[in-house]
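Derivation of every value follows stated rules applied to the coordinates shown; laboratory data play no part. Everything numeric here is computed off the predicted structure, so don't read it as measured data.
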Structure P
Amino acid sequence: MASEDLSKLTIDKSATAAGKTRRKRSMFVIAFLIAAGILALFLISRKILYPAVSVEAAVVTKAYPSQAFTLLNASGYVVAQRKAAVASKITGRIVSIFVEEGNRIKKGDVIAQLESDDTAAAKDQASANLRVAAANLEQAKAERTDAAVNYYRSKELLAKGFIAKLEYDAAEARNSKAEAAVSAAEASVRAASAALREAEVTLEYARIRAPFDAVVLTKDADVGDIITPLGAAANAKAAVVSIADMNSLQVEVDVSESNIGQVATKQPCEIQLDALPDSRFRGEVHMIVPTADRTKATILVKVKFVDSDPRILPEMSAKVAFLERQMNEDDLRPRTAVNGDSLLTRNGRSAVFLIRDGELVETAVTIGEKIGDMVEVRSGVKAGDRIVRRPADDLKTGTRVRVSEK
């Protein structure tokens, strides 16, 4: 009996452990529910749980008024109408080059010097020969003077009977020979002069000069290279430099045969270069080449620049807009513009929906003139801003959006 009473006093530890486990689970569930509630409140406050509205987005751009009176557009390249690969007329080795790429040169400037010791020696020889010929001429003239004096004296003496006819004949023959000797000496002088000029010209060929005012585009040879007119020899170069007259730059574009009727000589144009997207240049149709390219069904049109700009370089890609009328200074100024279908009217004022951080912000704008499909915006937005195209009536500030660029 005593042992049974003692066993009743023993504590059941398994029941106590099960109670603690249930309490821990309850506390974990309560903590999880509290955290989930806090997270939900946070997401709601950040509007992350709200579904995003899909909209079409566009970018505010810069537009030019000329777009409103453009008849036709074409693409092409800037081409120098006057260019040259400058070479020498003689074969020789380059000893000096005086220009580099990008240098501006004037007509007659020395571009390079070829070795010329042999031609310089030939010139000196020709000069010496000329001096010899000139001295022989002076001697022949002196002989002619003496022969002429003797001849006229003999003629007078023969008339008076003081000398024989044979002596007179000898004086006459001597005078004739002296005249012939002078003529021969004069011819020798002319021949020597021509030889000297030839030597001077040959020596000048060793100085490669600029044929017109231009800019050096490429340097095709260097000191030590052999220059030959045909470039046929091994390791020989045909040209020293390539140059172009920057005042002769024009844009050559291909215009479809079906649209050539909209193009005329002297027609005003606007030129845009891919390398200078923020600039526009005034142009004018210089020539419509009177032949067609049958493979492309196009006709080549050359457009000249009205205003020169040192940034314009040969072979730049260009786009040409053929215009209805001449552009004025105001037409050359870019305007901030948006697509016309991006504008909406709220409370009697024009507005657009700006897209910022995935949300919409209704922004009032001041609009100007219409430029083709675009509308000028004078205030409210700037170039590069993203806005909603064709906004729905139920959109409002704060609406979350998912955008697609078009």
Structure Q
Amino acid sequence: MKKYALLSAIALAGLHVSAQEIIVPDSTGFKFTDKNVVKQTSVKDQNKTGTCWCFSTNSFLENEILKKTGKEVDLSEMFVVYHCYADKAMKHIRMDQKINFEQGGSTLDVPYVWKKYGMVPEEVYSGLNYGDKKHNHYELIAGLKGYLNGIARMPNRQLSTAWYNGFIGILDAYFGKLPEKFSHEGKEYTPETYAASLGINIDDYIPFTSFTHHPFNEKFALEVADNWLWGEYYNVKMEEMKQIVDNAIKNGYSVAWAADVSERGFQWKKGFAVLPVEKSAETLEGTELARWTKLSDKDRENEQNKIKGPGEEIKVTQELRQEWFDAHKTTDDHGMVIVGDAVDQEGNRYYKVKNSWDTNQLYDGYIYVSEAYFLAKTMDIVVNKAAVPAEIAKNCKL
């Protein structure tokens, strides 16, 4: 996803919550009750990397394997990341650096690697070959980008036959060489045969989005920088996108979810994401209005950030979604997995979402996302085609 600088500031640096920062559940003002939660694998930790797109989509596919076969697997994120860095680098140079080369990616990158290269389990390939116990790509990405910048300048006025091998050498040094064959649970595999053994068909997973600058019920390449594959998504109405998610949860399917997490209502340490109506002279009255008019701009900003429990949220429309996307108010930030739904103490509905920022937060790596937040801030979803309501599937010619 796009905002790695944002994630570095609000997510990665804050993953390890100190004793002084532990949030007491009752202090948030929210009390959530799970309703429907799908079978799923454990929460993972992307740590100091911008690879949420891979952690979330791998997790989603692990859930699919668990649902279909009853077997719990742990898929290697760095096997996927290695291949994406390598293929992205080639495209970056071919395109004269006119496409992104960053840590970010999209939910479609994992199926791309699965089909082209296969898959391996985490225990076979962790990608931790640089002295750290947890993933940390700060030095790696600096080295990769520096190398590519030097190559792109073409000091010999043409590219040599060695540049790509040099790039692969960096990946091998940090991640380790990719396995061509390996043993797992008493059997011999290649990445291709291991992927084939997992019991799912990667073509069964369908991407959706919802914007008005392209026709509904048709596919288009979503115009975000980290869609380096130029992957296409089915464009459906906002309400239909929600119907897909609701139908998936009802039938025991999780959903890969890409979203904007830059809103002040996305308070992951406290375990919720909401889209509250902003306080202003137009939305307040009585003593609250009188108090508001006497506050400084800084104090008003602080007040906006104080969310003390369920409250009125912005009414999201298709037009508002498009307006925020066009203004870059909704951007391609982060990938997660929707694994269920819940209600708060006032009966408002939320989606239960599995994150990849470890488990040391209030709800052990999960957050509760309001329907309003989902409708406004979703970039795209990927779901098993079996979970798509029949009428929507018919309209999209699935």
Structure R
Amino acid sequence: MTIPERTVQPDMRIYLDNAATTPMLPEVFEVMEPYLTGRYGNASALYREGVIARQALEAARESIAATIGASPTELVFTSGGTEADNAAIKGIVAAMRQRYGKMKAGNQLVCSAFEHHAVLEPMQALKQDGISVSQVKPQRDGFIAAEDLQSVITEQTMLVSVMAVQNEIGTVQPIRELAEVTHSVSTSNPTGVLFHTDAVQALGKIAFDVRELAVDTASFSAHKIGGPKGIGALFLRRQTPFLAQMRGGGQEAGRRSGTQNVAGAVGFAKALEMALAHQQQDAARQRRLRDLLASELLAMDSRISLCVPIDSQHHLPGLLSVTVQGYESETLIMHLDDAGFAVSGGSACSTGSLQPSHVLTSIGMSKSMAYGALRFSLSPATTEADIRALTAALARILQHG
């Protein structure tokens, strides 16, 4: 598709793609700055600068771990959610094969069909090592059913991965139920079938506790909640088999080598602290604005429909996914960009692709409808005026389209 020449005005922008990334909060930058300038020591060093950095790193680890119901020793800092997903899948498979041998460890991985590519692609890559990958298709309403998962898991399954919140359509998955189904399967290896969840879109936005959800491993990222880019974390339940995928200096208790991002960890902890302090208030406010946006869009044009029904109890408060019949999302995104709005056509990591979203086709949406998908993701800074301005702008675009 040829992209027409466009003039984008930088001022008076309304940002509605917070599921892709968020602006760093001023309070987060404030606590990070000392570790980018004066307190710049390497956390592995034994002298004073290193000790100061190590203390800050471990305080951040303790803070984050406490909020998710984990022990600090169960939290590994990574460069983000993608690395955490890759490490969980590859590290657990490698460890189980090393510990139990190929015959006992099993040879199957299972995931939902609408996982992020950071889960799908490492699983597909492991096919080269003789591992099969089975996908569980979600139901049309955007949820993975426990009985559907159970029908796919076998005694050869090593690991199951289902994301806590679907990043394009916002459905909150029944993680505890899915984890319990996973753990109930008999297998030849002593650990049983392990359960991983990509919790990047869940952390700080909905209640999330690794003990209550009974997950063995979980992935997180800071930049979805007002924290810095380039820092994430992997929860590994104690005694979960794991082999480091980043090797070198043996940092993170040998589970992830590389000089630790102390400033990033400090910022991550602060961002999460602030998100949790206002979680209920922000959720209620964003839910109201999301519902307003949905009702305005549906009333505005009959070509607009919701990608999935909105269930307030099982849907991310600030995310709305719609499709516009007869349009391609790229065209609408560009027109909205010209009008001063930043929105997405789905996962930001997939932009540039003219293929329909694998998420939407996995729930049974036709390719022609999936091509017209738009995702709006709100933040605590989003206002009702922003919502009404967006609907007015989209109405003008569709009227002249």
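If Rg and Dmax of the Cα atoms in Å computes to 21.9, 74, which of P, Q, R did it come from?
Numbers: P: 48.0, 208; Q: 21.9, 74; R: 21.6, 67.
For Rg and Dmax of the Cα atoms in Å, the value 21.9, 74 is produced by structure Q.
Suppose Cα extents along the principal axes in Å, for residues 153-264 alone works out to 102, 49, 24; of P, Q, R, which structure was it derived from? It traces back to P.
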